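Coordinate-derived values only; no laboratory data. None of the values given here were measured: they were computed from a predicted structure.
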Structure I
Amino acid sequence: MMSRVFRGIALAGISMSAAMMTSAASAGSVSCPVSYQTLKQKLVQAANADSTGFDNDYWAVVVNRGGVVCAVAFSGANRNSQWLLSRQIAAAKAFTGNGLSLTGGPISSGQLYASVQPGAAPNPLFGVAEANPVAPGAAYAGDAANFGTANDPMVGQRVGGTITFGGGLGLYNKTVAIGGVGLSGDTACADHSTAWRLRALLGMAPTTGSDAIHLEDALDHFGDHPHCPNDAGTQGAS
């Protein structure tokens, strides 16, 4: 009897180990326009360079052109240095920036703000975010100790989601869309500003088209985004 129990435990352990190895292999094989190490390094540089908003730290998420999360990093000293909720928001921003950017035609998450308001005049998109919710199983699975590391459990998952304020940008190889990046952790304007800096540091800004926002509280044109606290000097804005 006991030998059968031990055999069962051993087999369970082997199965779990195999599953973990398969998951790790799958995550490691996901195509990505940027490596984890590069994302981490450039994110810290971008966060240090930007002083808009509350000067908070950030989560950054990159998705490939298929919308699959392929890199997750944070700018602070550890995962508790920035709002934990912002990890999932950054993933949805990356999905938005990638999903709405075409070759030669970038659109940022912040450019959507005016159009999703009730009764919006410019190209009304009210309700668009509700039509594409985040997949909670993909966003919240795994050991929190791995959040923001090369082994973040979101890597290899298509988290989805649509965010309609600043912080999500398409990634480009010149004019060709190759993925998206999302930042979250501060005001929407600061998220956009630091994401703009990060994309430039990665060398993945589009060479045609514009996904800059226009800081304007009237919100009567596509691309208008409301002002935020301490938004003077916001990058990628007019």
Structure II
Amino acid sequence: MTRRPSSAGSPPDPAGPDRTPCAVRLVLARHGRTAANVARALDSRPPGAPLDELGRAQAVALGVRLASWPVRAVHASLALRAQQTAAPVARAHGLPVVETDGVHEVFCGDYEGRSDVEARAEFDRVYAAWWRGEWDERMPGGESATQVRERYLAAVGAIVDGAAPGDVVLVSHGAAIRLAAGALLGEGAETAYVPNTGLVVLRADAGSATGWVLESWDAAVPVPGDVTAGGAPA
């Protein structure tokens, strides 16, 4: 991976009176914070932990942030934290939250729910291997990056198929978003840290080799230990 995200921070408000959406945009949002995030626990299997107090506030703020965007649909993974994060966004636009299979976090297999040194070290080892391009590495009983990318991209294809110009919001998870965004942008794309309720905005572009281009990637200081989203080991 060699190419940095080409832009960071929030994109300009696309919903001004003189702006009409001319393309489909995929707005990938990470869920808000949970107690498992704080404990650095490997919480990958739905329904998983709910949002904590800060996470609920982050979800409300995300709803406010996206209230003026031309949102056409709101999707969320099967995880409770993703659905809770998506709810204020959907409510701001009078839309339902569509529970979407295939966009959940990387399954951690035998290490699910653990936060001990052994589990974290094994996750760090596998995660580092993925960013070296060793996509078939996995934790015991868990998923490979190849498997995650395949299921995630199939789900993205289904939710944007036939979508009208505007924004399709998909609330998902840190590692899954990084893996999927890298695949959607091309094998040379280098991804960055994704904070809780951070956004990665991709625009459909028939002229791109992959069909997608990067519009923005929220900049944030990585939280140590938040390795699934791209932070360094604690």
Quick check on the output: 30 is relative contact order in percent (Cα under 8 Å, 6 or more apart), derived from one of I, II. Which one produced it? II
Going by Rg/Rh (Cα atoms, Kirkwood Rh), which of structures I, II comes out largest? I
